[in-house]
Structure P
Amino acid sequence: MQFKHSPKTLELIDRVDQFLQNHLYPVEKELQESIDQAENRWAVPPLLEDLKARAKAEGLWNFFLPESEHLNGSQHTGFGLSNLEYAPLCELMGRSRFAGEIFNCSAPDTGNMEVLSRYGTDAQKDEWLTPLLEGKIRSAFAMTEPAVASSDATNIQTSIVKDGNEYLINGHKWYISGACDPRCEIMIVMGKTDPDNPDRHKQQSMILVPMKTPGVKVVRPMQVFGNDDAPDGHAEVIFDNVRVPPANLLLGEGRGFEIAQGRLGPGRIHHCMRLIGRAQRVLEMMCERAESRVAFGRKLSEQGKIREEIALSACEIEQARLLTLMAADTMDKQGNKGAKELIAMIKIVAPNMACTVTDRAIQMFGAAGVSQDTILADSYLYARIVRIVDGPDQVHINQLGRNLIKRMTGQA
């Protein structure tokens, strides 16, 4: 099996890399400080918007959506890349927390645009997909709830009840990424329209809820290891008798679990692609540190333990990269369902790999590794949280083990 990049992908890799080298990396620290030191942490830094405008003007925009080249209504609909073609670009964007948004390829917008593209009506696409593709607004995906184990999506308790010519929504969500962002205008909300259906996978539906709808209450930004992740944030949200029209329903009642499965497959692999890019950047930092730092009369690079950790990190990154490319290629050829085992494998492997590599780097950098002067603390935070989001390790390990046993014993 060969993963030779197409000429189109090679050109885009070079263009994205040059953009990062010339425009983002030189101002990355300034951009982070503009957020940390702002009077209003939820204000969008002008520098970030400038970088987005530059990327858009250069045509470096919306790489992620395979069918984007077939969409109408936007002049910035992307390149129609396959998952395999997108992988190295997503890896490059994973090297910085800001890069995904700069190229309009950041979560949760990517997943929401995929949902609207695949399951939305023409009217829903015109109202919400087009401005998302153009980067004029941002969005959120409201699924996780504090009162139930949301890793089992059938547990979701938010109610979506038909009331006359409207749907009435009541529920409590949290860690709703992007909902604190002042540019967030639309949420895709998962809840139950048919809680008594004997098929637990047909109880749920998804519905579009504009942020400004009466009854939508952003309670607070949730923190991750003490970080509020401004200006995007992860909100706690209350839905208190929220009313929206039936036209806001996605695909139909009882189709929510189906949509969620279609959304989470690409979302999971995108996280893994980004984490490989971040781990690769961390590895490069480790090598530079080892060669420039002296301890006990010798460069770190001359010490066996340091060499061992750098070598192991390189091996682990490459293993995760190849597994991710294999999953992407299988998704392209067999669809998300056909690639479900490989997607589960990378969701287990890549975040744990990134945690391990980053932890080694933090040790190598000492106090600087946990400070605001490097990307290491943010990198560890990102890798650690991805072990939970889009399904925690234990869920993927359990399901993968079950599927493998069935298939290898002839029960599948």
Structure Q
Amino acid sequence: MTRERTTVDLGALGFDGGADVLVKLALADRQVGDEIAVRGEHPDLAGHVATWCRQQGHRWRSTDSPSDGDAIGFIERGSAVSARWIGAERCGHADPTTEGAIDAAPPASWGLAARGAAVEPGGPTPQFRLGVREEVWTDRAAPLYAQAAAAQWDPATAVDWSAPIEHDLRVEAAIVQVMTFLIENEEAALVVPARFLGQIHPHFREIQQFLAVTVADEARHIEVFSRRATMSGHDLALSTVGGRTSLQTLLDEPDYATASFLLSVMGEGTFVSLLGFLERHAPDSSTRRIAHLTRADEARHVAFSLAHLERHAHVEPDLRSRLARAVEQRHRALQGTAGLNEDVFDALVVLAAGDITPERVRTGWQHVQALQVEMSDARRARLARLGFTAGESEALSSLHTRNFM
């Protein structure tokens, strides 16, 4: 039977200069027993090919027959398998939508190998503490990451930093206080996902990717809040012990699901309401734009955490009890602190008032009261999504730190 044959032209290239690469490529789509013709001008090519074929388990036959044209010989593909492939294990499938693509507990021996790669046995076995699918996975990670990647914005061009500041200096001082408050809270929102990012097994790459872009989002938020705070030449305002103590409880939380819940579902979700408030009542276009952009990012972070925890709650029936205990423990730990920085509350009133006349301050105070109701209602709705009853949601929402985050 005549075997299918193709020709690889090596030109002046020898096996001491890369000819083997072209031969391997030519053999890659051949079946065992198929032949390829070899053509080339290197003076030692025939000897190189013969030696290489013996090493690789292929059969070489040279020819001087005119009927073979200018081919110097033929390689018949052998059945030998590269030693690197012996015992190699295919680690899932690159496409997460493929059945069985995401392993429930990827072995440490897969290490940093790309999901779907054939993993040569041996080598390092790095330990990733978050190495079980049910601890971290959500199918929404990939689309949310794609959305985040498409929605990245440049602080230098997305905000008009030359916009005039025409409001009262005391209103501007209020904005500086609010921005100072936002900066330290965004630092916590950056550090918490960054801490867990390096603990996630690379097999769950979509989770890694989303957390990485979340860290980038928060870094950008810190930049724009800092630039807005100093835009009019003010120094940054007050950071209180109570505020930093509240945030420290987030940094100290060792459990990924609990930290995600406290930070995103309870805290960042509340900040989505706060940023909406700033966008509605900001006295200048720069502040409105900053609030709009950062609010969209924070809403995405909350959506990711909710999706992860909804799935987690289905596979761990006790999860809701654990999360409720975490809220209660955090509340007890912070009972001796002052809660929300009083200067921040006052700043929100002045900001919403837009002036310091009694009538306007009354209106600003009412807006802040309405904001707190909105925050509580939204928290209860998120808790209900996670399967908490109406009574449980009401109780947990009321225990959330007065520091918002």
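No value in this document is a laboratory result; all are computed from the given coordinates. It should be emphasised that the depicted structure is a prediction, and the values quoted were computed from it without experimental measurement. Cβ atoms are built from the backbone, for glycine too; each structure is taken alone.
Source structure of the calculated read-out (volume of the Cα convex hull per residue in Å³, for residues 138-257 alone, 94) within P, Q: P. Among the shown structures P, Q, from which was the value 19.5 of mean count of other Cβ atoms within 10 Å over residues 114-121 calculated? Going through each structure in turn, the value belongs to P. When FRET efficiency 1/(1 + (r/R0)^6) of positions 98 and 186 (r between Cβ atoms, R0 = 35 Å, to 0.05) is calculated for each of structures P, Q, structure P comes out greatest.
When distance in nm of label points 7 Å out along Cα→Cβ at positions 178 and 290 is calculated for each of P, Q, the greatest value falls to P. Each of P, Q could give Rg and Dmax of the Cα atoms in Å, but the derived value 21.6, 78 comes from P.
Name the one structure among P, Q that mean count of other Cβ atoms within 10 Å over residues 34-41 of 19.0 was derived from. Only one of P, Q returns 19.0 for mean count of other Cβ atoms within 10 Å over residues 34-41, namely Q. For the read-out helix-only ellipticity at 222 nm (-39500 (n - 2.57) for each DSSP H run of 4 or more, over all residues; to 500), a value of -17500 was computed from one structure; give its label from P, Q. Computing helix-only ellipticity at 222 nm (-39500 (n - 2.57) for each DSSP H run of 4 or more, over all residues; to 500) on every structure in P, Q gives -17500 only for Q.
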